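The next part holds the structures, each set out as structure tokens.
Rule-based calculations on the coordinates, nothing more; no lab input. Source: prediction; values computed, not measured. Cβ atoms are built from the backbone, for glycine too; each structure is taken alone.
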Structure 1
Amino acid sequence: MDNINETIRKYALQNAVFFKGKANPKAVVGKVLGGCPELRAKSAEITPLINSIVEEVNAMSPEAQTKALQELDASLLVKEKKERKYELPELKNVDGKVVMRIAPGPSGPLHIGHTRVSILNDEYVKRYGGDLVLRFEDTNPEKIDPDAYDMIPEDLEWMGVKCNKRYIQSDRFPLYYDYTRKLLEQGHAYVCTCDGDHWRELKEKGMACPCHDLPVETQLERYDKFLNGDYDDGKAVVVVKTDLQHPNPAVRDFVALRLVRAPHPRTGTKYIAYPMMNLSVAIDDHEMGMTHVIRGKDHLNNTNRQEYIFDYFGWKKPEYYHYGLVHIPDTVLKTSIIKGAIKDGEYSGWDDVRTGTVRALKRRGIMPEAVRRYWVEAGMKSVDIEFSWDGLYSMNRDVIDPVSNRYFFVDSPVKFDIDGVDEIKGSAPLHPDHADRGSRDYDFKAPISVCLSKEDSELFAEAGRIRLKDFCNLEYGTPAKYAGNDVSILKKGAKAVQWVGPDAMKATLLMPDGSVREGLVESAFAKEKGESVQLERTGFVRVSEKTADSVSFVFSHR
């Protein structure tokens, strides 16, 4: 009978610890009978005993429940998590290995929106084997940040995205020129010198402009002048012919090359004829052997345009996938805005926590595993979605909770001297689910003082009594009076608050809105080796900087 009692008590304590101090008798019955099948025949007489033990356990404080379970069976303090497996759908028409690509414009580092296509491509290349190409699409010289050529690979590396080939489009201009000449020779392109607005108006009506059907010889003469810079910017473009009767006006004839005399950060003024993305992307996707292309459905028109080039040259087309658009609320993503704010001194840099850059996520302690899981679960559905920060935080919590030790933090600290006792001892686990990591042990001798947050000090003054979590009870006064260590005070309405001792470390906490909370963290943190910790009742934080007597945290999430 003693063994039965102990088994019931273990499972009752476990259920209580996992569910805020209140065990559910039915859940305990299920656990006991599931773990001890031989008792099922005696369920009628066992159930009243379980109810009685559950009642005893529920009368205990949460701290006492945890301590009792640790003494009975510490292994039961570790929650068993059932992993749900998410997989992306199979790709169509895979013949051996795949070739896929990530093609950012180097206007700045990557942000959370860019991570979707990066991770989806990486997942598929890892599944099937093959090449993942990083291609810098830098054919708009006025929107290039030279540092982005280094920052983007760093961001991808942090995410665990492995690109084994790299290309830069500004190195490939002669290739684009050669293919454009071939299109002109085939009669599939023309050099247009019409007014741009008039050309678009004719296109809307399904009509050809005067340049459309000029002889090939004339087109090639114009093209030579175009490359030589004989036209002013905006006075001539090279256009790829499509179907002027296409039901979608956006797919009808599209610009392939334009003139830009602004210097390029990499090539200076070497080139003035700049390819538009539909020309350069189609050529590169063929030349680089893309088998599958994943992009947002805002590129559907571009896919239709690029397919014309594939057809003109008789190239095999990749399999195209278009996922729904994603709205990312309450987040600064636009590189021009961030760059301007950095220049004006409003933002500290590309990793400013008020932005949605990958660097800001890293600084805040968001783990790449969580970002990857988020996008794998979102998949490639064509429906539009709204990005959920809470969803990402939940996934990140799954990653960092097991490795994040717990500590007390108080901001805007208020000091209280304690009278009426010569010594106070206490103990709190470093992690409630990992007893093997040890505890934070407190042993203070008179004169004793503690610090509470400004908010809790005001609560103390109003309530008249309070419990210092895992330590002792106090009655309000100057000095405060020691009131024993009976945790039943909580059942009588007293609140348990965080506190730090006189040996606490100075701490700052950078919040997502850019504000900084100043306070103290308990001295046990001095021995902490991890980068992620949980400040109890504040949230998970990342350790930014640490010295012998101070620490800087960056808030991750609750």
Structure 2
Amino acid sequence: MSRSSWLDAVSGHVARAHARVQYERFVRLCKDAVGVQERVLRRRIAAHADSAFGREHGFERIRSYADFVARVPIRTYEELQPYVERMVRGETSALLGRGERVLMFAMTSGSTDQPKYVPVTAEFLRSYRCGWNVFGVKALLDHPEGFLRPILQVVSPMDERRTELGVPCGSISGLLAGTAKRVVRRFYVVPRETGEIEDPEARYYTIMRFAVPCDVGWMVTASPATPIKLARAASAHAEKLIRDIHDGTLRPPGAGGDVAAGLGGRLHPQPDVARRLSSILDIHGELLPRHYWNLAFLANWTGGTLGLHLADFPKYYGDTPVRDIGLLATEGRVSIPLEDSTAAGVLDVGSSFFEFVDAEADGSDADCVHRCEDLTVGAEYRVVLTTAAGFFRYDLGDRVVVRGYRGRAPIVEFLHRGAHVSSVTGEKLTEWQVTTAFERVGQALQLKETSFVLAPVWGDPPYYRLHVDGVATNGTALVQGVDRELKQLNVEYASKRSSGRLGMIELNGLPSGYLEGMNLLRQSRQGSAREQFKHQYLYTRPGADGEFPLARRQAAVANTSEGVSNE
């Protein structure tokens, strides 16, 4: 046995032993979930008692969970936003205790025109990383063939923008990747800088230029659309990719030359690999991951409408197992899946303090709020978090169903965002954003008052269909304008559109008065008073608009906002 193979064998043995210790610790936490949650709550209150928020809510006088509930109401982000804005301006004591420092602000789409800014502290990062470690450990214990093999991880930049004081704002995935232990980072095959390439075609190609020649053991992304996009990019540019691998060059299609120039120096010629890939291309007529990789598993979201993407996985990845990464929000991790082929995961009891509100309740009634040990299997709830970053009793807005228990920790499965949020690729569109976008464009185009519905449509890629009451004579300007405004209002929508994971909006002109007639019919069915009935501008489930007549069926324009929809 060579020295390197001997070291690999020893490293593998040590890694497996360490992984098992970490997982067994998590199992013990689940058995003592009630005690663990009590301790987490006490630590969070003590850590931030001298923050402005803590002083205003009398944290120093909180001795029990009952005291906590009595003093701190459940809040949405919009209700916490004034404190967050003070932090962005540099007043970290608005939410954080003495000695706490903000490493970055993680950004995600909000319900209005402003993104959410989530403060990330060292303790928050530690708990976030701990959840990822447990996830990865269990996945590798179940798929040991992935141990000590290259990892394809797709991350976004942590510094897409900066505050006036220079604090980075962006994706927490970039911070996690950049601060991972060196022993872990050496297995990452894709440089973090690829996330800075704005052109999606160039970005996907560059990622695969680094990854395809490697013996990738497993792939982790957030959206399940990303593995499909990566596979298609490599296949579409197979001959170009093989030439680059042979020559040791990086010549991506599209507009990615500047970043690629800086990354190309990390590559070297691999003629043997290129010959193997050429042979695969000759045999199969296409170059797909199932032909050149032997993946242990894929890791990405599978819950809610995102699971619709999984139907395309076998074409590109064969029968590779898929492990859901869990209910993982920017504000914190909720669940850790411990098995393949399910979106259900065990509550990450050591990361945050969790409460659950009956799905249809508003949270003001204490009888509708439950701790993790008091949930009913089969019931649906909204998740409320108290985190290490100063968010106390924060209504995450995500709805889950309880599938069972592991020890005293519930097993929860993500169902969907709030009642008026649509997210087929992770864009998290809200009804407010949709109505605001339509209003702005309508004013600019001097449209007469009209009614509309925006509905998600499953396709390749998914897209939205804009149903408008009456025939619009300037439909192209309307859909392009709404698309443009949604990009301004929602950073996640903009990201999904620019990457091609979400297609261009399609216009469907409805007969004049159709939506009014439909509303009257629904109102009569529900038995509600007319003044109490609310028109729904945003549908959240693909196919929910199936009853609408299609004036002229159009193909959605997938990758450009310049495409022309129905006029």
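List of remarks:
- Identity of the structure behind 4.9 (criterion: distance in nm of label points 7 Å out along Cα→Cβ at positions 293 and 365, calculated), options 1, 2: 2
- Mean count of other Cβ atoms within 10 Å over residues 61-68 - highest-scoring structure of 1, 2: 1
- Origin of the derived value 28, 52, 20, 0 (P(r) over Cα pairs in 20 Å bins from 0, in percent, for residues 149-452 alone; candidates 1, 2): 2
- Distance in nm of label points 7 Å out along Cα→Cβ at positions 117 and 485 derived as 2.6 - corresponding label from 1, 2: 2
- If P(r) over Cα pairs in 5 Å bins from 0, in percent, for residues 269-340 alone is computed and equals 3, 13, 19, 18, 14, 11, 9, 7, 5, 1, the structure in 1, 2: 2
- Each of 1, 2 could give Rg/Rh (Cα atoms, Kirkwood Rh), for residues 141-300 alone, but the derived value 1.00 comes from 1.
- Here P(r) over Cα pairs in 10 Å bins from 0, in percent was derived from just one of the structures 1, 2, and that gives 3, 16, 25, 26, 19, 9, 2, 0, 0; the source is 2.
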